Structure P
Amino acid sequence: MEEYQLYTTMGAGFESVVAKELQSLGYETTTENGRVFFKGGQKDIVRCNLWLRTADRVKILLKEFTAKDFSTLYDETYAYDWAMLLPVDAAFPVKGRSVRSKLHSEPDVQSIVKKAIVDKMAAQYHRRGKLPESGSLYQLDVNIYKDTVRLSLDTTGSSLFKRGYRIEHGGAPLKENFAASLIKLTPYDGTHPFIDPMCGSGTLPIEAALIARNIAPGTWRKFAFDYFDWFDPSLHEELLEEAKSQVKPAEAPIWASDIDQSILEVAKLNAHNAGVLQDIRFKQVAVKDFTTDLENGVIVSNPPYGKRLKDKQGAEELYRQMGEVLRPLTSFSQYYLTADPDFEKCFGQKASKKRKLYNGNLRADYYQFWAKRK
């Protein structure tokens, strides 16, 4: 089987989390900003798309070269064996990005690469005029950084955060891979209790349950590689069956609560779709009334940020209530994501550690309060 240079993309600040995931799957990795590189064949492409909880996409690096002018960009792109990768009817849009490079016009970069591929395929397939582009999608990327060009093929399709279990949601829920990354930054492995006292549509407790039960996050979906004509179609089915055979029962309680009963109904539906409804105890309760007799677990939550002034006052009152109720639970490691810089002051305790993250385009801090184990 052919071995490819593969890489994953991820949200800013999660490179080390994704690298650890890949290493736990048995891969040697190298990391740069926004990418983790590793090598593998078609089976590895399937495995990583199925199992990676924290990445956005898995891509094949097709070619890397230096180009400071458009003729070099055209010639190097033309030199690749595109007929080996793309059938004659392939739909192959080209996305372009250029940073700190002489070829700085992204629309021009995209169109030159597209033209080179069309010209090469027309020659290889003995076609005149336009290619039909009526077949399967092969999303190509051209990325230029400091004049180094990378041509890549996306094997994922819709981003890996689109697990397929979340049918409805309220407000602005965390993306599934972002939620999984927050959990991966904690000691949680499914053997200790997990609590989210402001669970919203349930993404954090559902992702915790998937980790606890060793359910592959890509279980419910198709990927771009499923439609590549050169890709072995038996591999996805084989590795999916293997993944399903590795599912195990949950070992420890997972609690999820929220003040809003209607959003809890959405959370329950999402949990049902993910096959983990029976593993999560959902309860309608305000944070100020929250109690638990569980010990030695992990609390992870994404409380409201309160970006508008009126909302900010309400959010900071909520943080004070959180401090009164949750701060005494000292046997729990506690992790809270919020964009409010006054969170520690309202919560009433300085965090053991604070990590800067971006929830979409919004800068937020991940406040970590380490446990005193009993």
Structure Q
Amino acid sequence: MGKLLAVALVGIAAALVGERLLALRRRLNASREVDPVELPNCRLVKGIERGSEDIDILPNGLAFISSGLKYPGMHNFAPDKPGEIFLMDLIEENPRAVELRISRGFDLASFSPHGISTYIGEDDSVYLFVVNHPHQKSTVEVFKFSEDDNSLVHLKTVRHDLLSSVNDIVAVGPDSFYATNDHYFSDFILMFLEMFLGLTWSNVVYYSPKEVKEVAAGFYSANGINISPDRKYIYVADILDHSVHVMEKHANWNLTHVKRLQLDTLLDNLFVDPYTGDIWTGCHPNGMKLIYYSPENLPASEVLRIQNILSEKPTVTRVYAENGSVLQGSSVAAVYEGKLLIGTVFHRALYCNL
């Protein structure tokens, strides 16, 4: 009887593991191959070789680009080099990427920039918020941008127990922001177990010097986050649910769910066109290829444009798609006056004229 029970328990465990593996493969789109969508006027950005994970663009056309992310379980072409922030002036006819100098006193050696967000203060000062992973921890670094000498002055480092596994950020003041935690756990093994079990423990946190609180929860993996041009709605990409969540923002900074747009790809960062309100996103058609990187089976790139997301039938357009031979692992797509920048987790960046 004891042996039969043991065999039964082993069989049940094997069945559960098999079911979880199949579910994980579905969430990662492990079987999907991308159909190409070409853009005719594109070139790789010179000087960016180790990723362009997130991009934000000021109204004057200055684009900030985070590069050199070191993230547990993710490929990196130069793991011993510190991260960088690049600047591109999209007003120029042939813009180039320029590395921004960071003020003394900031720990550059452990700099691992992830999601970024800009905020323009009442005196027109430009603040750059950067998610950082020094020594595989999560912090938010706040910089002030000096256009005169293309430098970033480090103002402060934000740490908090609720900011445990930060992925992306959207600034809503000179010292306040919303941030996504892409996992509940920060330990790599526990992060994988959380993903394997399909736990929906990921969340969104609001931070200000006076108050820090969870404002949305129940995500498989909350990733990109951004705000509507009228500042009324927060958009959150759940990368493992292949969806964008629309959340209404309230006066007390709490969020309430409005709707969810289901797609067929792994959405990463979200960029909102300030003039049209369109959402642009860099996506991973097949997440398995991104996580288990192989030069023989490269992760593809895909860019979606979402129009009228608040309507009953939003318009979703595949603007760009490629199998990885040009651009590997697209994570963001940002537009400015007919120009498109596509960034990646650990590869190059692509500049296109639409």
Structure R
Amino acid sequence: MPQQDETAAPNGAAEAVIGHLSRLDRYLPVWIVTAMAAGLLIGRAWPGFTDGLDSFTIGSVSVPIAIGLLVMMYPVLAKVRYSETSRIGGDRKLLVASLVMNWLVGPALMFALAWLLLPDLPEYRTGLVIVGLARCIAMVLIWNDLACGDREAAAVLVAINSVFQVLAFAALGWFYLQTLPGWLGLPTTSANFSIIAITTSVLVFLGIPLIAGFVTRQIGERAKGRDWYESKFLPRLGPWALYGLLFTIVLLFALQGDAIISNPLDVARIAVPLLAYFALTFTIGMVLGHRLRLGYAKTATLAFTAAGNNFELAIAVAIGTFGITSGQALAGVVGPLIEVPVLVALVYVALWAGRRFFPTDAKEKQHV
């Protein structure tokens, strides 16, 4: 993936992303659509493939998908300048805005959309509420990187989300599935969330690539210097992030192809609140960042870390709590299938917003 420059402005971001990227980066939407189609075809034409994948699990974690996510996240986290993350810790506006967006606005918005748009489908509604509670700790790093967001800020915000996920997920699940509906006179849902599953998800999908990325940078810079590390090593490592992303997408669609094709109308019903959620959360994040004068890079990071969700955790919780054939599990599966193409589109929206609303933001980090 492309490298960042300290002085390039958002005005040049889109041109940089479109004009100077490799073929893999430049045609990312095409590759993603192709990966989706390939996954569906594999799942339909080779049923034994999905059965084989399902057999490779450790606890609630799918080993093949975990490998794809680790390959995807490692190069992005190897690019982070960890020595600069301390500046994010002192940015109270960004930290508070992220906490509000992720743990107040996001879950509340998903709850409202699920009840407004799926009042007659309680299983799907519950599944969407669970998706809204699982804040993103993985793919958001890819979207943030492509949108020229602040890598160091993304690393810090994702780490904060991980801590809150372990501490708050079960409590928020109880609040949004039982307490709040009871206050509003709505039907309630009983659910017992596994703290072990939540902790495992965080440790696997963030902890392993984070440690690997940190160690790689420390060893690389000490051995060859920062210039070599960022100009020689990272360009060779970078494409593996997108290879991991495409591999993960193929597996997801292969595993869930039957459910998607067998229930097209249900998938469409679930997709509507998800589309609204991603668009609204991203827009609120961009507007909030602009009003707080965070600058383009941090604003993009705020918007993407708020809009993305931890689909692995949502699916694992839904399956572990309600069963693999439940409507809650199907809603969890549809989440990433809608999120991936929508957030790819929002990358281009973010770059357009950078040119339109941050014309003098010349010192934010952008890709070249």
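Laboratory data are not the source of any read-out in this text; all were calculated from the coordinates shown. Everything quoted here is computed from the prediction, not taken from an experiment. Cβ atoms are built from the backbone, for glycine too; each structure is taken alone.
Taking distance in nm of label points 7 Å out along Cα→Cβ at positions 191 and 223 as the criterion, the largest value within structures P, Q, R is that of R.
For which of P, Q, R does helix-only ellipticity at 222 nm (-39500 (n - 2.57) for each DSSP H run of 4 or more, over all residues; to 500), calculated from the coordinates, equal -3500? Among P, Q, R, the structure yielding -3500 for helix-only ellipticity at 222 nm (-39500 (n - 2.57) for each DSSP H run of 4 or more, over all residues; to 500) is Q.
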